[in-house]
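Okay, got some structures for you below.
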Structure 1
Amino acid sequence: MNRSLFILLGKNGKISRSLKSNLQYLKENVISISTENLMSIIKNKKSLESYIFKNIKYKVLNLDLIIINCLSGTTPLENEIKLNQKLIKNFESFKNKYFYIYLSTFEPQNKSLTKYRRQKKHMEKIILSQGDNIIRIGYFIKEKNKFKNNNNLNIIFSNLIFNPIYVPITFASYLSKVISEFSKYKRNNSFIKCYSDKFVINLSFKRPFINLQPLIKRNLIFIPLPFFLITNLLIKLALVFERFNFLEFYIHKIQKPISLYEQQNYISKVAYTKK
């Protein structure tokens with residue numbers, strides 16, 4: 001019998017919704033708490049544990065609580081640090097034993113040209129110093145078996161020397177299994193890399209016109225991009241936006257290609273499960 005209750009922070013996000021569905025499929029006890037309700041609890045200094053007791057059907061008196069932070073992490077660093085402090089203070093009042101998991105990004109300890117990756121790097125240090133747990137993930141994909149090439153030709157984006165541009169990915173099913181396995185050994189200060197595969201960026205003649213897929217080495221046609229030049233232009237644009245504290249949402253979007261560029265040197269060096 002499973003003696004754990006999984007609590008997903010951030011009810012409506014893609015990761016949280018997929019995790020809830022997959023964990024339920026694995027017969028786990030799981031609930032999710034919306035960002036709005038979580039922020040209300042924190043702001044009004046209420047007990048998160050009391051909220052859980054009142055809003056779930058499980059008898060939680062003897063269950064260990066495994067709390068998974070699925071929040072977007074796109075707020076300013078100082079806000080995320082303060083939220084983390086308030087969450088930990090709230091967790092410490094729990095009567096039930098708890099384990100806190102922070103979802104991070106692909107290898108942020110390496111180059112960190114983007115605000116998002118620098119923030120994840122900083123938060124990882126804080127989480128580990130607390131004795132809590134980190135799971136690093138790549139680009140999150142809900143379904144494992146939906147990828148197929150719609151063209152007779154295999155058209156992919158590359159850099160100017162025809163090296164494919166890779167994207168590290170994590171399948172929802174694999175992340176769910178890793179988290180479910182965590183509930184069996186429950187060791188704090190765990191550091192887990194959860195990478196399923198590396199995909200290429202494919203150009204299709206059907207919707208969606210640009211998608212991700214495994215590299216297929218037949219009938220390859222490369223579309224070379226001046227990736228280095230594009231990245232440098234975006235870095236300068238993002239720095240201007242950051243300096244004037246302008247359009248925070250768009251800074252995050254602009255920095256995604258920068259993040260992908262800086263990951264290329266490390267993507268081939270990590271292990272992938274293909275799961």
Structure 2
Amino acid sequence: MKYLFYGNCQVEKLCGALGMQNPDHEFFYAGNSNRVANFDRAKSDKLMQDADFVVSQTVLNKKNPDYHEAIRERLGPKVSLMPYIFVDGLYSASATRNQKLLGGVLGDSYIAAELEEREVPEVLARFKDGALDFNHKDRLEKSLKELRRREGVCDYKLYDRVSAECLEERIMITHNHPMPGMLNGLATQIADAHGLKFEPVDASHPERYKAMMLPRGAQILSPFTIADIGAAYPADDDWYEQGTELVCSVAKAMGKSLKGIEKTAPRKKRFFGLI
């Protein structure tokens with residue numbers, strides 16, 4: 001059987017994980033926008049027609065040709081839908097490719113509000129003291145409601161697990177890069193629906209775990225973030241370095257001077273669960 005996985009990097013990791021454990025089938029990945037890898041509309045259309053089954057990320061924009069109703073009408077029963085996993089509020093701010101946000105930072109408005117009143121060194125000092133209000137709880141509540149709404153048209157679900165576990169353990173690497181454990185949940189549902197093999201991937205299989213790990217960008221998980229949301233896991237030990245990077249990115253986009261800002265140590269690159 002030929003399987004096409006269609007969406008962003010989350011879908012790409014699922015395709016790789018399932019393909020690795022089902023060598024008797026063919027697995028293909030195609031990106032669904034020009035912001036992700038392997039985006040080629042003509043090639044994707046051909047892959048969709050040739051595939052026996054298509055697993056697609058849900059699109060709710062009616063103007064998009066891949067709008068969930070349109071893709072079901074186009075491909076019929078061979079297409080099934082999974083959610084886009086996006087959880088805001090677990091981090092104070094995160095790097096993103098969304099160029100509509102100042103400096104490519106999710107949470108830019110909270111940093112920008114400070115920078116409108118103060119120069120960068122003072123904002124960084126206030127950030128270090130926990131004086132910036134990032135409105136974590138409201139952001140998290142709204143984000144979870146949106147995930148539940150999006151899942152209403154999906155064949156595979158993750159909301160219940162995300163909402164139950166997001167404060168108990170670290171389930172997201174960034175706002176839209178889920179940990180392998182979350183991807184395991186979707187992979188298991190897809191495998192069960194299609195009669196495929198899938199053994200959940202964990203840190204006891206380092207190479208497979210690493211292959212399922214999405215990149216870590218800059219994000220802020222500080223002691224103040226943890227206290228605000230009531231999370232049971234620890235803050236990042238390099239939270240200030242990461243926060244400085246994001247504050248300076250927003251400041252630069254606003255045309256603020258970065259003169260006199262001390263260069264922080266590089267943030268640590270890590271594979272969660274392996275170190």
Structure 3
Amino acid sequence: MAAIPRVGSLFIRRIVLIWVIGFWCQLVQAGTIKIGFFSLAPHAMQEASDMPATGAAVDYVGRHVVPEMAKILGTEFDAHFTVLPFSRLLHMLQTGEIDAALTLAKTPEREEIFRYSAEPLTSMQSGLALRKEFPVYFVDTPESLRILRIGFTKDGYVSPWMRDSQIPLQLFVGDKNVFVTLLRVLSAHRLDAVYNPTLITLKYEALKLGISSQLRFLPLPEPQQGLYTVFRHNILPEWLQAFDLAHQRVRERLDYATLLSEYLETARESYAP
């Protein structure tokens with residue numbers, strides 16, 4: 001007896017292939033790459049819920065890299081930015097609800113589940129915002145920090161020196177701008193210091209809050225770390241390759257530090273006493 005062709009299986013495979021091709025075409029033509037970020041001023045931020053996202057990283061990626069990426073892919077699309085609490089950002093990136101996330105540090109655990117851009121957007125120096133009544137003027141060993149109540153965000157990146165020193169951190173969750181919350185708690189004397197792997201964020205937010213004069217900003221004794229654009233695990237290889245090439249081209253004509261310095265200067269003019 002002749003074998004009966006497996007028409008059903010072949011038919012299903014063809015349908016799936018057609019759906020994938022159609023989805024890709026629709027995605028390219030639809031014109032949106034969904035990018036999430038957590039508030040990390042002046043790199044990425046949203047002043048109010050009814051205002052657009054701003055910041056050096058938002059401008060650099062949204063206005064320069066993504067349009068160049070579209071040219072490389074031969075289509076037109078733009079970037080849609082959404083501010084999220086940090087834990088929610090990682091969850092949505094892992095589940096594919098967003099395509100990419102801005103300004104994430106690189107860790108072995110994240111590299112297993114996400115796809116990193118080839119080069120970082122910029123680098124960050126870790127540090128502390130400390131109330132001035134504490135007689136700590138620089139950090140070279142962890143002993144001077146162990147007695148302090150230091151605040152940080154849950155699931156956030158902890159830099160190598162801070163992690164290896166095993167300094168206890170009080171973790172805060174569920175806030176779209178957790179470092180502003182932490183600085184307010186610090187100003188109210190319910191914390192002694194706030195840690196951030198991006199010290200410039202603490203300086204910027206303290207300036208906006210008008211509490212810079214109450215604080216001392218101390219860098220930690222470790223090298224700077226990169227801040228990357230990170231993509232969901234199943235991102236199309238063409239997208240990641242196009243992003244890396246676009247980033248390379250933009251970097252040749254526009255230094256990220258230039259955009260960053262503009263935000264810092266505006267903050268000094270607007271919020272300095």
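What the table below lists for this structure:
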| quantity | calculated |
| --- | --- |
| Among 1, 2, 3, structure where mean count of other Cβ atoms within 10 Å over residues 91-98 as derived comes to 16.2 | 3 |
| Parent structure of the calculated result 0.70, given that FRET efficiency 1/(1 + (r/R0)^6) of positions 75 and 235 (r between Cβ atoms, R0 = 25 Å, to 0.05) is the read-out and 1, 2, 3 the choices | 1 |
| Origin of the derived value 27 (relative contact order in percent (Cα under 8 Å, 6 or more apart); candidates 1, 2, 3) | 3 |
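Just so you know, all these numbers are worked out from the coordinates, no wet-lab data involved. The model shown is predicted, which means the values in this text are computed figures rather than measured ones. Cβ atoms are built from the backbone, for glycine too; each structure is taken alone.
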